[in-house]
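Bear in mind that the values in this text are calculations on the coordinates, not laboratory data. These numbers come from a predicted model, not from an experiment. Cβ atoms are built from the backbone, for glycine too; each structure is taken alone.
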Structure I
Amino acid sequence: MAITYCAERVKVPAFRRREISSWIRNVAAEYGKKCGEIAYIFCDDEKILEVNRAYLQHDYYTDVITFDYSENDVISGDIFISLDTVKSNALQYGQSYETEVYRIIIHGILHLCGINDKGPGERENMTVCENKALAMLHK
């Protein structure tokens, strides 16, 4: 089983892939999950808008779209991340670009682990889970 990182129209952000993959596996384990095939596709705003329109019938930009192919306790999926939106979010939230990249990387994993962010109180819970996961990275 593998975690892969590729890019379309942008460059994959600079980070230690082995370290990040290990962190992702550790976070998944906190939720009783194992990692299967997980593909990160880093892209620009235009590509994520294209994906959002084609597959979700949403006509807006977003930072991350997660396609969930998980079965039982093995999480698998394709996670599209718009680096354009990650950059603007980092500025908006007063975070470093690197921290925001890690937050969005783990946001997709948390969705695969069953954490939602659309209903009442779910966004706040997602942020708590993201912060807990980020703390695990910096240990």
Structure II
Amino acid sequence: MITYCTEDIKMPKIHKREISAWVKKVAEKYGCKVGDITYIFCSDEHILEVNKQFLQHDYYTDIITFDYTEEKKISGDLFISLDTVKSNAEKFNAEYNTELHRVIIHGILHLCGINDKGPGEREIMEKNENEALTILSEMRKEDDIKS
């Protein structure tokens, strides 16, 4: 089950059913099933507190993924700072919604076992993010055809 909630901000304008279907499709691509996934959209200040309290990191970030995966059933809590998503979109000259979707799927890719901290891993993560964004785009085209 995938749930969406907020902490100290308004819910972003996302299509929850579409995102949930997309997450499941991406997880399947990596041989995983979706268990309990909770997205917590929050501010920079809240994610900084989570980062300090649980990871002993004193910096802002776009996403923190707490992984509760068991075997191939992915589960986790994904904290996403909408403030950082917005500033990253500006910094990388990307559309806000594209950056938001990239971060939403980034956490899922971590739960599926893809890392981005070691040598060469960032490029692998970006490739997988781009492939996942393509899947979302294809799903939307299919929905347009059905409509």
* Structure fact -> If distance in nm of label points 7 Å out along Cα→Cβ at positions 11 and 83 is calculated for I, II, the one returning 2.3 is structure II
* **For distance in nm of label points 7 Å out along Cα→Cβ at positions 67 and 99 computed as 3.3, the structure of I, II it came from** => I
